[in-house]
Structure I
Amino acid sequence: MTVIGWLQIILFCVVIVALTKPLGWYMTRVFNGERTFSSPVLRPIEAGIYWFSGV
């Protein structure tokens, strides 16, 4: 494996570790039904999909 290949693997691992805490925080709030930063945008879209599908 080349040096570039190893650097890509290391970069991927660093990105995964860096995203673990914020993504876990976000998922916890979503699963508990709490408000998140994307709620004002996604909630009307979700309601529209439910209305359109008859749920």
Structure II
Amino acid sequence: MTTYAPETLRSEIAYIAYHFHWAHGELLDLDHVERRAYLRQISTINQRLSERA
């Protein structure tokens, strides 16, 4: 099992929770690869929205 910095995990969880409004437990249940995929998707969505503005 690979672990990484708690601050990185908190940052990822906060970012997804802010945008998707998912519960803390649901986010902790995501594996690293899945959580990173959601981070990329949110980033893409935000980028598209800012280009339209």
Structure III
Amino acid sequence: MANSFFRDAYQRVVAARERQASRYVNGALMNLDDETLKGMGTSREELRRKGVNSYVF
């Protein structure tokens, strides 16, 4: 019982961090021009659908 609780909690933390990292990367990719995004096989609209967070440092 205890192992499954901690394993589930860990997996949820990892999944949340993966979503956060994905949104961060999508935000950084939004700074690229359309031609570069097209060359990468994606578009601005696709990045927006996936979710975007932009961070100011």
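The table for this structure:
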{"quantity": "Which entry (I, II, III) yields the derived value 3.5 for distance in nm of label points 7 Å out along Cα→Cβ at positions 4 and 36", "calculated": "I"}
{"quantity": "Structure responsible for 1.4, with distance in nm of label points 7 Å out along Cα→Cβ at positions 20 and 44 calculated and labels I, II, III on offer", "calculated": "II"}
{"quantity": "Source structure (of I, II, III) for volume of the Cα convex hull per residue in Å³, computed value 91", "calculated": "III"}
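Quick note: the coordinates plus some simple rules give every number you see, no bench work behind them. From a predicted model like this one, the values you see are computed outputs, not experimental measurements. Cβ atoms are built from the backbone, for glycine too; each structure is taken alone.
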